[in-house]
Structure P
Amino acid sequence: MRIYSLLTLDGSPTTLSEPEVAALAGGLGGGVLTPESDTYDETRAIWNGMIDRRPGLIARCTHAADVQHAVRFARKHDLLVAVRGGGHNIAGHAICDDGLLIDLAPMQAVDVDPVARTARVEPGCTLADFDREAQIFGLATPVGINSTTGIAGLTLGGGFGWLSRKYGMTIDNLLAVDIVTPDGQLLRASEHEHPDLFWAIRGGGGNFGIVTAFTFQLHAIGTEVLSGLIVHPAEDADAVLRFYRDFVDSLPDETAVWVVLRKAPPLPFLPEDWHGRDVVVLAAFHVGDMAEGERLLAPLRAFGTPIADVIGPHVYLEWQQAFDPLLTPGARNYWKSHSFMALPDEALDTFAAYARRVPSPHTEIFIGQVGGAMGRVGAEETAYANRDARFIANVHGRWETPEEDAGGIAWSRECFQALTPYATGGVYVNFLTEDEEGRIRAAYGPNYERLAEVKEAYDPENRLRLNQNIRPAVPA
């Protein structure tokens, strides 16, 4: 009889018999994958190629009842558990060695109510899945800027993107969730049902349960937006960055401009002799009246001598996928992130200096303009606390081979340290890597102790620990 070796919650080895694994599989719509299964390696692979782990078993869930069954099975056998949605997971917590992987990727339904302007979205969906269904009706909610991101991880960590200055964070548009708690119960959490749990999952990550459906508020934005890129040569970075900082200071909520510092990819609108050279990219977005957007962005477009300017009306769905080619799965990724209230000259000079010596043509630094509606929610109204930030920057180390790891990680850490004096000390939890446990408290600020209390109430044994972990409070 086949015996399966796994790890328990505390890391001790245990075994499961073939009938026990068959009992797990029998309660799952998607069955169980073992290391011998044909699709095991394909299924266990995640977006960040730096993460290569081998779960003992993979439970493929198709419905909420499957998740309950897998959670109860893991609890019965005291198994180490990882939970995977449909997207990236830079830190790699979505996969584990020798534990039970609860895989939500098969759960990809999106149900839009165009009258109520709501959507019920399952956790295996990517942003592309969600956007596509909502845009049939000209609707959207604020999500991230790369369409292959998973809606579950994005939302549980907060979520922000092009629409966030106008409509807030992803969590600010979350109306309710269906969630399986670590004891196997299926609950609905909202402002009126389990409000403590609903508060915690809005930014607190996957610490409190496994969400099997998200209900979002949608907004009528139409199907076209004014958006596009302005590309400047890196030798003009000092002037461009200073103009950018001053220009965005007075923009309305409908408009956002982000900065990307990197080597120019082979974009079709760039002259070929610029491919691979250092550039400063301004990514502009306006939702609403096109003529007003053109007026607002005119000074940005008139500044300097850009290599290219491709701002114009774009299909929203296409704009949401514009950066996908730069973020394909399989590359090795290591990120460091800061939040900023302001961008003094010294910070801008630091960004430019490190961008001139990126370790790989795939590496970039981006500065996302936030604020607006995102900053008008109180720091303690949701678990996400860093509402005062006006910019969120990500030092996005990305390369192809293990031999590049040491140099790429060192560059990323050095850039992060050089920027620290100008940052708020807060951080967006979804940009944390696996080695940043010490920054988890910074991600939650004044909310950490309350989060620990909610953790104690719903997961006192810390069964959901493979995440940016909030440990249960010690009862008084």
Structure Q
Amino acid sequence: MTDRDNYTSPLSTRYASRAMRENFSDRARFRRWRELWIALAESERELGLAISAEQVAELRATAADIDFDLADKYERELRHDVMAHVHAWGDKAKLARPILHLGATSCFVTDNADLLAFREGLGLVRSQLVLVIAALREFALKWKDEACLGLTHYQPAQATTVGKRACLWLQDAVDDFADLEHALSMLRFRGVKGTTGTQASFLELFGGDHAKVRELDQRVARRMGFERVFGVTGQTYPRQLDFRIAQALSSICQSAHKFAVDVRLASGRRELEEPFESKQIGSSAMPWKRNPMRSERICALSRFVIEALGNTAHTAANQWFERTLDDSANRRLALSEMFLATDAVLNLWLNVAGGLVVHPAIVRRVLEEELPFLASEHLMMEAVKSGADRQDVHERLRVLAREASEAIGRGERNPLRALIERDAAFAAVRGRLGELLEPSRYVGRAPQQVVEFVAEEVDPLLARHRALLDSARGSRGEVRV
């Protein structure tokens, strides 16, 4: 059977980055297993078990030589993936074979290797999210003064600015970054805990020496780059940690989805659009189409991640006593694919955020079409200042607004400004309508809010992570077909 005859996940073939795919690859997984076995053997030797330097050296010398075919053969016979790799490596490292996996249970390698993969994956996600934040910051500042029609219920509301709207996306991303940092801080090593988490096998190996068992736990953790170890576990580490990690991924995708929906809606109004390449085809039937396929893909993949969060919640809730194996197959799918899909979402988000095209003339035209309605109260107050009766002006505005709405319903352009100019109730302000209907008068503190938010919340975050930005300078996100 060739690859063309076998199902492969589109996350691998179309969407996720090479770095994230490699992080969750079989080679990375089994390489981590071997690193863990070496760390265990070295630490056990240092603490006095009968393990020779030659045995440890042999493990190190053969660690990269993974015979996948031989491991597959053993797994078919043994029906146990960990023992299959113990035997396959033992065949290569015959001197070390007797001490390989000494005192450990399968979850020593499977759970701890997962935690290593999650740590690496969260680091990749963090790097991508910093870039998204930087791109949105640049966009928000560039367009902070560009007045646009604000929408509530997808109906015309008060004016805002393009940059202020972008800060809604930006604030979500900043909050997601805080959640991501928290998830990283919560990562702990399962450590060396034994079959039901009691460390009984290691206590026997060390002749009842509790201090050495505790030290073994810490030494292996430090070798694998962890300072914190779970104080207690069952056979597995608590699966609520998976939920907390997945929650951070889900939150990122919720924010990306909101951003992409806004872009799609604004594209339909022709106010802005995502990047569109010179040879890109929008539709097989309609040559003029400029479909927002990147934003649509963000929504599609984000929905997948958001829905997958429930899997991790059910797995955490269904861990019977010290463990049940129905978490295994589910976790292989849910967690790795959530990481891969979130990675794809962030690549797309960066690409779109870094290349958003605004059409100011259309933005202004759309706003000006509705502005006479939005400015009604302001116009009324100005007329009253000039000596008009507030109740009379209010009634005239109500009548004129109804007449204008009926005209719009017939397909005409909004005539409200012209109606106001001709109405005697507004004679005192007739010559000032151009000034009074200037869009910038109606955006409130939107431009100032952009500047303040960026200075107070965004720039300090980016300054703390300047190294991440510098290492990826120039990146605009990868869009795979």
Structure R
Amino acid sequence: MTTIQEILSLAPEEAVKELQTKSIEIPSWEDLKKQYDPKEHPVMDETLYPDIPTDDGGIEKVTRVTLDLQRLAVKRTTELCFGIPVRRVYKAQTDNEKIIAKAIESILQRNRIDSVNIERGNMLFGSCETATIWFIIEEPNTLYGFESKLKLRCRNYSPMNGDSIYPLFDAETNDMVALSFGYTRKEGDKDVEYLDVYTSDKHIRYKKADSWIVEITEIILIGKIPAVYCYRPTAIWEDTSNIVEEIEWTLSRNGNYLRRNLKPIIVLFADEEVAMGNEKGSNKEFRAIAQYPKGSDLRYVTWEQAIENLKFYIGELRQSFFTQLQLPDWSYESMKTTPMSGEARKQMFIDAQLKVKDEGGRLLEMLDREINIIKAFLKIMMPGKDADIDSLQIESIITPFAINDDNDTITNLMTATGGKAIVSQREGIAMLGWSDDPDATLRQIKEESRVDEFELTE
């Protein structure tokens, strides 16, 4: 087996070739984009579905209706996973651990981690892979609750943004030993390729001029790859693109029929020839008189289309799309036309919550690794705190989006315990999530209670 050290010791051309070899199977973004982007759906392909030449040498445009359901599935799943921000539970026991907990939370908030999660959720569910790299920049600051000469920043990579991601795993332990990012930059009038390689102890940048060369070699001080990587074997819409395409073809072809047959046609049924079309405009005549043979019939003729069958067919296909993906169809139109009680609306999210549980494994693994990377950087930013940083336990919790009524849950639990308290006051403050420091809030509440009692006794 070839180790990462052996690969990096090769000539640049050979090293890049090895590093760009993926050991995991992921659909290419070029193929996925044809399903993700409605402009690339088959109904938009003029070779498959051409416009119609007319007798006068013109072109009659055919109806092309696209549905952006694959992108909607990506957004819906991301909203289910990250619509309620990820909650982090810091199990700090000592004062130093509490300081570190505040620093980690400040770093995450300063990097707008909730937006970062939504962005990489869309990237993962759409392009099947995403990576986030963490790096430091030298800039004195007190943003994290302590004086530091360094700032910690992050950046997402994804094939959606034109990036190429190449993870390299150890064949025996399945641990990631290197993570490489390929991208192109415009330099003058040329597009120059780069490959950034990160290992636990090195950052190497390869640049392709006439051939691949090593442009930068840096030492990584944290002792681990400063990036998190997450992937899934298929896009989140799975094998439902054929359903979307069938709806698009049906709507597009039906649109052609509608355009041809919805033009009003007036028909005169008579046994004799009747002169028509000599009526003057409404500005020249205040009334019109028409005379037709006895027994004639003049009326509009409309196209009788089996509209109910069409609605049923499209409705069933659309429902099948959301059912197969375990996603609720909570569009305004759907919610408006389906009367539901509050309890029924809650039940609507059960399948989606199970889906989030399925996806949560890889997401939590990514989030936990990210915390460890931030901890490693903190050891550089807060020298002398290594033991406290290592001992601090942090749990990330993904809460599936749902319509909840906490009053029902609390009432049921209080009934089960005979009306007794079910959590401590401090736990209640922490669970609510409004306070950044539950201990300080609890102390303040007790202090205010003592003041109120003192005023009452005066």
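Where a number appears in this text, it was derived from the coordinates with a stated rule and is not lab data. Just so you know, these numbers come straight off a predicted model, no measurement behind them. Cβ atoms are built from the backbone, for glycine too; each structure is taken alone.
Before moving on, here are some points about what is shown:
- When mean count of other Cβ atoms within 10 Å over residues 211-218 is computed for each of P, Q, R, the one that comes out at 22.2 is P.
- Structure from which -13500 was derived, helix-only ellipticity at 222 nm (-39500 (n - 2.57) for each DSSP H run of 4 or more, over all residues; to 500), options P, Q, R: R
- Looking across P, Q, R, the calculation of mean projected area of the Cα convex hull in nm² that yields 43.3 traces back to R.
- Computed 4.6 for distance in nm of label points 7 Å out along Cα→Cβ at positions 35 and 355 - originating structure among P, Q, R: P
- With semi-axes √(5λ) of the Cα gyration tensor in Å, for residues 107-378 alone derived as 64, 26, 20, matching label from P, Q, R: R
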